[in-house]
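Below you'll find the structures, each written out as structure tokens.
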Structure 1
């Protein structure tokens, strides 16, 4: 039996779903997408995971983690007003519907549980941050080139900044050349773990940072202030013409999270008067 290319199938599925629910703007109206996938409502309730999906008589019901318990018809849910985490959960569960057939039975063969969850996260980011809307937000010829831009996009799209950073890493044509932006979280012991990375140009050739792991050595070498109390900027020589310029900035809403931004820039040439 020919092995299925699940990732390509999710790309095709999300593209079709987005086209069928036009027009769309930021924040994407997930209610439109959910309705087209026969999701009838959302049940908010305490649960150990962020969400789950349940097959009903005529479609699906999404379960979403909440302190309060209530069931709401989909038409009564303002999906653009949900919290970023809730929006991602709903988008994730919409992708889960792809793995059921027309009789609402799980498809066979199915991907492994780990791959299934990865595919649903991957598809959720594509629904929340369609490339055509990112292009519109960046403007003609615009490129993703700053941590401030990541925060602005997160606010516009109603998603977390880590989702923005990961999604933009997939959009090759929207990334500024020789630019790296990473988001880390600090724990109480001082350790840091990666929440998202967007790399282009020279940084794409370096050891790829692993999600939820400590940064590779090149990150702390090029952005030395990531491990020091005096968070700030640094300039590290690359060769005779180029420098790496970095800055480490705490996330304004969550001080335990740090942006690490690194660029490859031309050296500043000193004038004759400056050299004396």
Structure 2
């Protein structure tokens, strides 16, 4: 009986739960993506169509694995990835993501640092569209669905926000052209904001949509680097010049001074709404 009790406490210890959730989700991402790429190549499907299909399949695979993993693991209905208010959450999230990045680029434009060189065919956005959707779903499930949610259950909303934002920013410092400033900016404007976005709706589709729209608008529409990486085909080919504090340098506008400012403003607004709606979870010692 004592052995069973120790085993139960170990398996359901928050850190172990996070590790299991992360490992299973990462493994499912890698396995599904590689399996579909192999199968598509086997039937002669190559190029952008191959990555389009494999990207969609990978995103669906990660969602399904997350849902059934925690449905079994925690013996509950996984409501945070349900279709409840799906279109409202997606629509609002896309609006927020597009608005934030448009304002960020707008500041660079007003300062004379952003110039449109050419406008390319609309089909240029298709490969990046799939990549943006897949990465947004995967990262939000991993960081908000697993890390933030599990920490929040035990340590409360505020500590979960700090921990998940710190980890999110730290991991982005491994990206190309990153820096301490870039990591801090990502932690504030994305890590903190996306955590609050999840708290506000208690649904992952809202932060997924913000994450997707932010990245897609930044890279594929405005033609800027996203988290240190350049997208090969963009709707707008642009030149971005100016001091690094304004443009974000080679990392992209996410590392500019205005991006975290807009992120903080929106986070404060959403956090206030969370407080008003009773969405703040207290740490275990205050329950």
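Here are a few things to note about the model shown:
- Looking at mean count of other Cβ atoms within 10 Å over residues 82-89 over structures 1, 2, structure 1 comes out largest.
- Source structure of the calculated read-out (distance in nm of label points 7 Å out along Cα→Cβ at positions 50 and 194, 2.8) within 1, 2: 2.
- With distance in nm of label points 7 Å out along Cα→Cβ at positions 90 and 178 derived as 4.3, matching label from 1, 2: 1
- Structure from which 18.8 was derived, mean projected area of the Cα convex hull in nm², options 1, 2: 1
- Origin of the value 0.65, where FRET efficiency 1/(1 + (r/R0)^6) of positions 130 and 186 (r between Cβ atoms, R0 = 25 Å, to 0.05) was derived from one of 1, 2: 2
- Per relative contact order in percent (Cα under 8 Å, 6 or more apart), the highest-valued of structures 1, 2: 2
- For helix-only ellipticity at 222 nm (-39500 (n - 2.57) for each DSSP H run of 4 or more, over all residues; to 500) computed as -20500, the structure of 1, 2 it came from: 2
- Parent structure of the calculated result 2.4, given that distance in nm of label points 7 Å out along Cα→Cβ at positions 114 and 226 is the read-out and 1, 2 the choices: 1
Laboratory data are not the source of any read-out in this text; all were calculated from the coordinates shown. Since the model is a prediction, treat every value here as computed from it, not as a measurement. Cβ atoms are built from the backbone, for glycine too; each structure is taken alone.
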